[in-house]
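Where a number appears in this text, it was derived from the coordinates with a stated rule and is not lab data. A quick note: this is a predicted structure, and the numbers were derived from the prediction, not measured. Cβ atoms are built from the backbone, for glycine too; each structure is taken alone.
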Structure P
Amino acid sequence: MRIIAYRTQTVDDKVLIEEGTEDSRHSNDLRQLLAFLLEPFEERHIKVCWELDVMLAPILKLLGKALCVKLHENHQCRWMGMFDLFYIPGKVFNVTYIPRKDKTSLYELAQFFPELDEPEDLAEVQMLGDKLMLELKMMGLEPSKLTSPVAVYEECVMRSLDLPKLSNMPREVAEFAYRCSGRLWIEAHQLGYWE
């Protein structure tokens with residue numbers, strides 16, 4: 001899985017998005033910036049940045065206050081009827097181009113390296129992303145997304161396990177388990193109002 005690093009900055013009152021492939025886009029046209037993020041790659045890839053909130057701030061500023069508030073409150077919004085945006089701060093930003101159903105996701109890398117300060121340049125972000133994927137691969141984990149460390153574990157380990165569910169437990173076993181519970185004052189056996 002290839003890692004592609006991104007970062008943004010404001011240069012000459014325009015947003016500059018830099019990509020780890022040394023490509024970039026310098027514009028104040030939100031459509032062009034989102035299209036740049038949506039550009040496809042031939043091989044499977046994961047797009048990352050160091051701090052998602054810092055990366056997106058100049059881009060989301062172009063949405064306008066009303067849509068930014070909607071995106072913050074609902075974690076999603078539609079821009080110009082053509083782009084669906086989904087955003088969980090500090091985790092993931094998804095862009096979907098509705099007419100062609102093109103979709104891309106951008107993940108925050110800082111959550112995997114909490115002890116590190118912000119990297120000096122994009123090459124270092126790229127190197128950390130590659131290092132993360134190498135370490136995960138050495139552990140036998142090959143995720144398709146980097147939403148969070150827990151999401152990586154869930155995708156690569158938990159989904160392949162055949163764990164029993166409550167519905168798989170025979171009623172008799174559930175009754176025995178209930179009888180064995182300590183009924184401490186902190187255990188809730190019935191919630192709500194009753195007489």
Structure Q
Amino acid sequence: MVTALLKTPSGSRRLDLFALKQEAGHNPRRLAAIRERLLDHARAGALFCPACGGPVQPQLGDLGPWRFVHAKPSSNCPLASSRVRDLTKHALADELTRRYGGRVKRLRIDVPLPTRHGQVLWTPVAAQVDGLERVYEIWEEDRETVEEAKWRTQTHEAAGREVLWVLLKTSPHSPVYAWLEREARPYWTAIQEYVDAR
């Protein structure tokens with residue numbers, strides 16, 4: 001996950017690693033200062049998952065995206081994810097920025113979005129593109145069922161959001177392909193390959 005809650009005596013605030021790293025740009029001093037502050041917060045036990053409330057630790061390597069991981073494995077948390085999934089979130093955000101440039105507004109990763117029924121649906125990537133609210137869901141065959149994908153899609157659409165699926169580690173014979181093709185829904189089989197079924 002790329003977000004965490006920082007809890008201090010004066011309150012709590014959300015940290016977004018993608019935004020922090022973009023803010024620092026390629027300035028090594030700024031990146032080092034951000035890294036040191038995050039490690040200080042981790043040592044103080046002040047970083048928590050925004051979804052389940054469990055403690056998290058930053059992984060801040062020189063290569064690849066920065067991310068938070070649960071201090072203890074948590075299979076029940078909606079933000080618990082694999083390294084591949086986190087890399088995909090960052091690659092997708094970078095691809096949206098490259099592909100749409102200034103047409104992308106409010107690009108966010110690990111986003112809690114409200115549903116019509118007052119629940120929260122955690123979404124990997126959300127953005128406004130050309131004024132339309134879009135969500136980008138990530139499908140991994142070993143993590144989701146087609147029924148869950150349908151439910152997530154219907155929930156987003158009921159709230160007025162367009163949905164695009166990014167398919168990871170998925171066989172072309174998978175039921176999710178059949179569903180997306182049958183429903184004529186757009187999807188990406190990889191970050192570079194966009195299939196507009198409409």
When P, Q are compared on Cα Rg over 2.2 N^0.38 Å, for residues 9-104 alone, the highest value belongs to Q
One of P, Q was used to calculate distance in nm of label points 7 Å out along Cα→Cβ at positions 137 and 177, giving 1.9; which?
Q
Consider the structures P, Q: one of them gives 13 for relative contact order in percent (Cα under 8 Å, 6 or more apart) as calculated from the coordinates. Say which.
Q
Could you tell me which structure in P, Q was used to calculate distance in nm of label points 7 Å out along Cα→Cβ at positions 17 and 49 as 0.9?
P
Where does the value 41, 23, 17 come from, among P, Q, when semi-axes √(5λ) of the Cα gyration tensor in Å is the thing being computed?
P
